[in-house]
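Quick heads-up: structures coming right below.
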Structure P
Amino acid sequence: MFGVYELFEEISLTHADKCAVLQDGVRWSYSRLLERSAALSGGLAAAGVGRGDVVCLLFRNSAEALALFFAVLRLGAAAAPLNWRETPEALARFTATAGGKYLAVGEGLEDLGQRLLRANGALRLAVPDGSQAPAPRAACAPEDPALMIATGGTTGEPKAACHSRQGLMCQLLSCYMAAHAIREDDVFLSYAPLFHIGGLTAALQTLCIGATLILGGSYDAAAMLGLIRREGVTQMSLIPPSLCSDFAACEGFGSGDLASVRMVRVSGGCCTEENINEIFSTFPNARVINGYGMSERAVNMLNVIERGRHIHDDRGNISVGTPSPLCEAKLVDSSGAAVSEPGRLGELYGRSPCMMTGYCGRGGAFDSGGWFATGDIFYFDADGRYYFVDRKKDMIKSGGENVYSGEVERVLRGHPAVYECSVVGLPDARFGELVSAAVVLRPGCEATGRELAEYCAGRLAGFKKPRKFLFLPALPRSKVGKVSKRAVRAAFLEAGHEAR
């Protein structure tokens, strides 16, 4: 079948001399990336890798990791990118769940690789020998596995979402069909890890259209600003969007430094109107894409926001737009009935040829109609635009009333002293759960719990107002960078529920 590898190969042949990947000052042309990928396929084949095998990739962001990913697809095998920030024990559980057979390890991660091999004795080390002759392209079926990606793991152990070769190709097609899709002349700056679906998708859609990908390691505003200036970056992600203010704080920053950027991508779960306006003022020529997605790829949504036009926000909640091409979406209420009225809350269900075939080793991912329950609460407006409210599991039940933490967080982020926050429910004998907020203040700003509670009182119903506050230097995050509500609750318990 014609899939992601074949598309990458075709693009590489027609864009041979163009820069495909730039990292740490080193430029990889498309011809170099393709030749390296073909050579690595020969090395993997010599190590025993073949069609249907799962190859676990333990690499930091690098052109070599991308070449190896394409080499795995060339052989008809499936790639399982690993989170190198995880412990060997957690990686061993994930690789076993994903059916990992081989492990390839990148430079600087050899010790972690050896510890993983000891923790999962079924894995074999595959040292790709780039001096081998390229292996022939495998004849594959559309349903063959291509990618085993870890879910966020916010509800416990990360699951392995299995994506077929056809599904992975559909994901790319959906990206290219979307409004203001990445173009051949784009230069995309990405710091997102390749073991995360967002980072991997950004890399694949860039390289399979003939654009240039700039790969970063850890976030550094000054380094990013330098790259944007020198390379004429046209697209980039900014998650969380509050990082925008870091650019203006860089020494020598000028209004024209970010003029080349035409698109800034943010995430719908943490974006405010203030963030959007700050991006517009910092990036003079950029549009903003506010979106929603998931590792399972059952439904993606995009809202392209133009400066000078209505943002489509509802009491501070910025719309994540409408389902991307090839995706279907619906809302289901607590009784199981479909939601048909604007403004009513329901759990988002998605269905798409782009979505995973299921979780490895688990059944029951889809209902009888093939729909996937996302676990996220949404509503839509009269124009069919969707608004993210909260994770279903993060809903707080206080005094018999439902409180969605996302709504409270949006209000709190409107306070000038609040940099970021996370709202959780804490056990309470009288109310069941108390609405409680962990807050990170902006540098140089001060605020008390009483002050923030009074601020919320005029903007939220009484039962939604936070009753306890905990001030932290930073919010605890998971290994993939998401705020960990579990760790926030633990921080409150460690502090004895004390408020300031």
Structure Q
Amino acid sequence: MRRIIILSAAIFLSSLLHAQVVTWQGPENFVSDIYYTVKVNGTEVPVYDTPIASYAVFDFTGEVTVEVSTMYDVRWVDIRPLRREITPEYTGDNSFSFNISEPGHLSLELNGRIRQQPLFIFSNAPETDIPSRDDENVIWFEGGKIHEDVRLELDDNQTVYIEGGAVVQGFISAKDKKNVRIMGRGILDGTYVQQMEKNTNRFIRFNDCSGITIEDIILHNGTTWQIACYNSTDIEINNVRIVSEDGGDDGMDIVQCRDVLIDGVFAHTKDDCIAIKSFSRGELDPSLPTANIVVQNCVFWNSIWGNAIEIGFELYTDEVKNIVFQNIDIIHCEDGAAMSIHNSGPADVKNIVFKDIRVEDCRQKLFDVAVFMTKYGPDGYRGEEIEREVYMHGAWDNVQKVPEGKEAYHDQFRGTISNVVFMDIQVTGGMLPFSVFHGWDQEHNVSGVLIEDLTYLGKKLDNRESAKIRAENTEGLEIR
């Protein structure tokens, strides 16, 4: 029988000028004041450190003042997303404050150094849908404590509630289950996941499930794919916060799933913030598509691997279709692409929309839409020696060239990309990245691409030269 531990959280309330602040006491040896201390309307908010950033989380109503003190000498603070137009007041050499009146996710970056331990502020409206700890289907993790060596495999209709201030070290999974939920203001710590279970290499993992909800939790220092859903349906991921910087630490991997809504997620990852894929860990049924996915109202920071928004590389089913990305702030994309479709399998990828996306800082590629062969494809070459021989050393990672005489063999594994819309894409800062549209050949090509209302620093770009676009084996590329 699974042991369920139920304790009580320490919740601190304060009111100032009709505003209310709610925060939670974290575990004594997990909370840190090395880099920052944070107060909201005078209430101290616990700060948590990861190797790449610190963060503080709280609920509030009304308008509140956030006060930050730091070990750093502060000459400048960028508060992103920049569209929020939040201006700090410098209150000393090591302190500043600012006001907010609506919940959201902010990145506070000091002195123009994005790798100088930025501070993330995760604020929420108060919780209204807290499950009962007396419900036999609720697994409740108490705030203020570290829960070690947690290995949960969920059953039908179970809810995991991670209370604010709780730190759960472990992993959660389910297979062939329905109506499963993970929620709460607490932390799921991935630091020790791979040490705990070498053969379980996913942080949150759902296989062949339906009715999945993941909301409000913080994923701390993931070392692998953090939310991975395989061949599942009716998925909602809401207001999840992801803070990591580790090789292969994709924030969310939606693999051969259907009917998915991802809303209000903040992700700082070294690898893809989100990746839509289409393959199976079991026997692949290619007739089951990846389809009907909406990703919206998110803030993404992609570090030096992968891409901010990715469809690919592993696209093995017959179809990947009907996917929308909308109202997204890409605050940093340090390498790779801001928006990408990478088809290294046989799928027909179609009906993809990117709209109302703001790109504040992107260092390499803006749009990257390509059909090619990679080590991750069904015909890709694996092995250190052969990978060195076929690696292209170009604009893409892990893309391979075809050995002479093998063209016909590899053609059979290639798919297409068609009917892709980029609408109201704004590059609001930094350099203008280049874009690439690259089909495999005239048959396995990219077609029907519309770029509408693309701007750089407010100026509209209406041709390939001004938009820095290179296209090959691409038909029907229109810019207007």
Structure R
Amino acid sequence: MDGFTIRLQAKKLAIRAGRPIAILHEDVARQLGIFPLDRIEIKNPKTKKKIVAIIDVTDSMVSSSEVGLFEDVIKKLKVQEGSSLQVRAVERPKSVEYIKKKILGEALTEKEIKTIVKDLDENKLSDVEAGAFMSAVYIRGYNMQETVAMTKALIENGKRIKFDVSPVVDKHSIGGINGRATMVIVPIVAAAKLYIPKTSSRSITSAAGTADAMEVLANVCLMPEEIKEITESIGGVICWGGALNLAPVDEKIIKVEYPLSLNPQGQIIASVLAKKAAVGSKYVVVDIPVGPGLKIENNEQGEQLAEKFIAVGRRLGMRIEAVLTDGTQPSGPAFGPALEARHAMQILERKCFDSLAQKSCELAGVLFELVGKADRGKGFALAKKLLKTGKALKKMRQIIKAQGAKILSSKRIELAPYTEQVFASDEGEIARINVRRLINIARIAGASYDKGAGVLLNVEIGDDVGKGGLLYTIFAENKRKLMLASREAKRNSGIELGKIILKKIS
């Protein structure tokens, strides 16, 4: 032992954590005066390479002469089994103090937020510390300065794509419902000779993300140079944003938020606008679905979020128009990647014009008016014309081919082979369709991991249904998942019939 530095032998552990983690024997930890989730600096004296790792403590996995190294650390240090390493305790990152400050309800400065983002990027914060930060943001919120600072920090931390064409436009939905409006909007907008490089997410809590649905038709894992080339030559792409490192820290934050379904407004804004700024979007329409059980439950919350989007966008040099949309009913009949991709293609093929088609044309119309492509009040008509004349379908097929076409027609999309129909137990008018409930049933059936799994509705709100009438069909890749989803549907179908008697009191 040399001061606070000791020499230990490397022991390789075949574990990958996505962050630098090391294991110490409890006797060694006591020598260094450290505890689980503290940090040590590990140095390879042969290569001079060093890394700061978060520690865990054991009495069995390693001996008192060893330091156990996860694969992330081994790769960084380039060490062999048994190599002699120098280990010393180091202080926690400065950002931990800033996280405590946020927990106490104090506003963070731009510098402090940048430090937290930098430490998240470099994996210097433990899962507990990152979780504490997002919990504090969820409870305390961001003020306007903090929201702008977080947005800028996410932009500066990631990669950017610079286009040699204009205007570059975009659309984003904060999610929570079904329907792939993006897959209808992008070809409509591109057909109007605007440029829309749409980076989309995979499913987190829904039955399908846009990237999941588009992957049924084409490759969605594109390189930045491919996005630039396809957008400039064809007018648009629909790809997975997670493969691009446009805002890598945001992807880490989303993983932290997921277990407790945390969706702090300020972080939503920063996340969305950072990714839009990264692809050079100057005009953005933000879709805010509103309804019970969604991220935004009422119009008042929606209006507050919309105003914040507009204000932050203005500070970033972007023109934002936020629209509140009806999230109380399904956006089309499909729940699940293949089902939603098929329905989007059916709309483009002019086989139907339903609520999803209406919504898509309305949102595309807002973009047209925002960028000056159409006069106020005329955008919807232009969007519908591009859809009805087949120009949007032609553009979608160009986009699919440019992204390595798998399927060009709704007829060729394969659905999961096992099905179960769910019927009405009584007669009446469909009063409510619980979107979250149907999403849950679709996920139990295997969506979005199983592309062909999901739920296909057979009714809409206002329809009259007789006893035994078909409500929807469940699709699954195997009998077990179908059985589990069917059991859940029988427990609560998610579809309510209108009743005159609201409650019995005796």
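Tabulated values for the structure
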| item | result |
| --- | --- |
| Structure (P, Q, R) behind the derived value 5.4 of distance in nm of label points 7 Å out along Cα→Cβ at positions 37 and 405 | R |
| Which of P, Q, R yields 9, 24, 25, 24, 14, 5, 1 [P(r) over Cα pairs in 10 Å bins from 0, in percent, for residues 61-204 alone, calculated] | R |
| Which of P, Q, R yields -0.37, -0.90, -1.22, -1.37 [log10 I(q)/I(0) by the Debye sum over Cα atoms at q = 0.07, 0.11, 0.13, 0.14 Å⁻¹, calculated] | Q |
| Computed 5.7 for distance in nm of label points 7 Å out along Cα→Cβ at positions 133 and 437 - originating structure among P, Q, R | Q |
| Test item: distance in nm of label points 7 Å out along Cα→Cβ at positions 93 and 429 calculated as 3.4, pick one of P, Q, R | P |
| Identity of the structure behind 32, 27, 22 (criterion: Cα extents along the principal axes in Å, for residues 181-276 alone, calculated), options P, Q, R | Q |
| Origin of the value -12500, where helix-only ellipticity at 222 nm (-39500 (n - 2.57) for each DSSP H run of 4 or more, over all residues; to 500) was derived from one of P, Q, R | R |
| Winner on mean count of other Cβ atoms within 10 Å over residues 125-132 once structures P, Q, R are ranked, highest first | R |
| Identity of the structure behind 16.6 (criterion: Kirkwood radius over Cα pairs in Å, for residues 333-460 alone, calculated), options P, Q, R | R |
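Taken together, the values in this text are just the output of simple stated rules run on the coordinates, not laboratory data. Because the structure is a prediction, the values reported are computed rather than measured. Cβ atoms are built from the backbone, for glycine too; each structure is taken alone.
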